[in-house]
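What follows draws every value from the coordinates through simple rules; no lab data is involved. This one's a predicted model, so the numbers in the text were calculated from it and none came from an experiment. Cβ atoms are built from the backbone, for glycine too; each structure is taken alone.
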Structure I
């Protein structure tokens, strides 16, 4: 079903999932849930539909942290350094391969659930600057200023540019 897929640890870690296209959107959620190379889940299905409705013919689902969990509260409190580092490397490789990279920040309030989610977002903003990435969010930001997660979206919303410098200040408070 998906022609872009990378994982590790018997699929307990998922780095990338998506469909190739000439105009892809890269979407970054908090952590992967149940979607696999063969089947979608609610979040991935919504990402795919938003991409299609907004003239993207492909998408790549990425995450701030690669360890699967249907509930972020079940994730370990402490970061797995190997998982964290490999995830950042895989994201950077995806971005480097796309000369007009558009990244949809889509982690919602859950970014505050683990310190390593925040650390990952900050590191990605720094690392990916050199690629001229366009950061966007879908719909309005949450009351706390975070880009909304795809599971809580309306297809009537639209994309807006994410001011990453301003957003990092939100993460520092």
Structure II
């Protein structure tokens, strides 16, 4: 039996950064570490974007929606907004702040391509959806980080992708 790999992210909540590590344990169980605090989470999807979570014997109903790397999470009627960046996205963000333009859009985590929303040659705007990726039982629309033209679409619907795999190249 192969051991599941961890996915590491940085969650940006306002100006505060949190280190997150997620490891699938199987059977809808996850080991989640946030800023060094580890929890085992049992999850069950109860609807489109809604989940029932059991965290150390405490139950919570959670609703999640996203556009690209920006998420809105509602827990107990309280809404939380955050950006979820993997290590590469964090480096891209840092380069973007320094003036570099992102030309390659890569998968933030392993998953399956559900839909490709653009084709080579298409003009895209910043924030426009490029690819829909299913990961951890959630569909995530991967948005264009900038205005540009699609140079190449590197995936197709139904294709499995690994974290960091090239999805779309912009020019």
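Observations on the structure shown:
- Ranking I, II by mean count of other Cβ atoms within 10 Å over residues 45-52, the structure that comes out highest: I
- Origin of the derived value 5.0 (distance in nm of label points 7 Å out along Cα→Cβ at positions 37 and 149; candidates I, II): II
- Answer label among I, II for the case where Rg/Rh (Cα atoms, Kirkwood Rh), for residues 77-116 alone, calculated from the coordinates, equals 1.08: II
- Relative contact order in percent (Cα under 8 Å, 6 or more apart) derived as 16 - corresponding label from I, II: II
- Among I, II, structure where Rg/Rh (Cα atoms, Kirkwood Rh) as derived comes to 0.97: II
- Read-out helix-only ellipticity at 222 nm (-39500 (n - 2.57) for each DSSP H run of 4 or more, over all residues; to 500), computed value -9500, structure in I, II: I
- When mean count of other Cβ atoms within 10 Å over residues 13-20 is calculated for each of structures I, II, structure I comes out greatest.
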